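The data blocks that follow each hold one structure.
What follows is calculated from the coordinates using simple rules that are stated; it is not laboratory data. Computed from a prediction, not measured in an experiment: that's the story for all the values here.
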Structure 1
């Protein structure tokens, strides 16, 4: 279903504000916070406030255009829904983030399902640990 069809069937319209928010997410190279999106939008349209950005992000997620993720700092980050599904490995030392395809987490998802009856949403996952560069391995 196209975005226009989804908007019509949900009773919503493609407003200027919604288009600006969607464009800001689409132009971002990585995951972006609502504050970063608001800053980009307000650079061209200073009259648009943060609450408008938040409302439109929620509406765009309901329409399947954007997805949110919570990383280690618990700040919501947004990205395009048409990007490849992925989880996140977040380093607690340097804050670096590595995207991993869900297949890399498949055995964990299967174990969660088998042991707990829980179906994990790996496209929204963040695993916190220490990255290869930050891990100090003492030499013997």
Structure 2
């Protein structure tokens, strides 16, 4: 069986963040939301956790001055910037559009939740930082052999 520690660290970082999202949502709302196990947005950022776990594993395995680490660093920066800026703003726009649609079509019996835009797309900077810290810890302690 092939073991790729960088890939395993990234997947574990993503899975750990998704499970934490599910638990935190339950603690805040006292109801289960299975979508929190695979959906985007929320605390902590699973995208940040995935890329940071992969980044640290890459540095540990290939060296902190390797080309692979440099590439992972750039990818990580892009992903975290996107999560905290572009996708966060897209979620804000979706929320406004949904409010407009609700006002326009409030009398329409066909208008339902399924036709609304998804609002929980991005992350606050705190959610990104928490996901990054989770990923860094996983990448730092993940066995390389």
Structure 3
């Protein structure tokens, strides 16, 4: 079932605003904030209110078409859910972000579950540290 049909089945429809949000996410090279999306859309469609972008992101997430991640600055970043689930490494020094396969983080998730009864969703958060390039610079 396509997105239009899924929206309709859930009592929603594909509006111009929803389509613009999806297109902005598709064009984004990295995870983007709702403000970034609103700015991109408003450059061509100034009548679109930022609150409309937020509401549409939440509606699209409920349907599984977008997902969000929280980096260390606590700002929610969005991306299309069709991408393979992945974790995030964020450099505290330069801000670089790197996606890592979720399988790499599964041993951590399993251990947290076994030892603490905690079911971590590691795709919705980031591991913050210092990237290889910044580590090399700081050790020179």
1, 2, 3: which one has helix-only ellipticity at 222 nm (-39500 (n - 2.57) for each DSSP H run of 4 or more, over all residues; to 500), as calculated, at -14500? 3
Read-out Cα extents along the principal axes in Å, computed value 62, 36, 20, structure in 1, 2, 3: 1
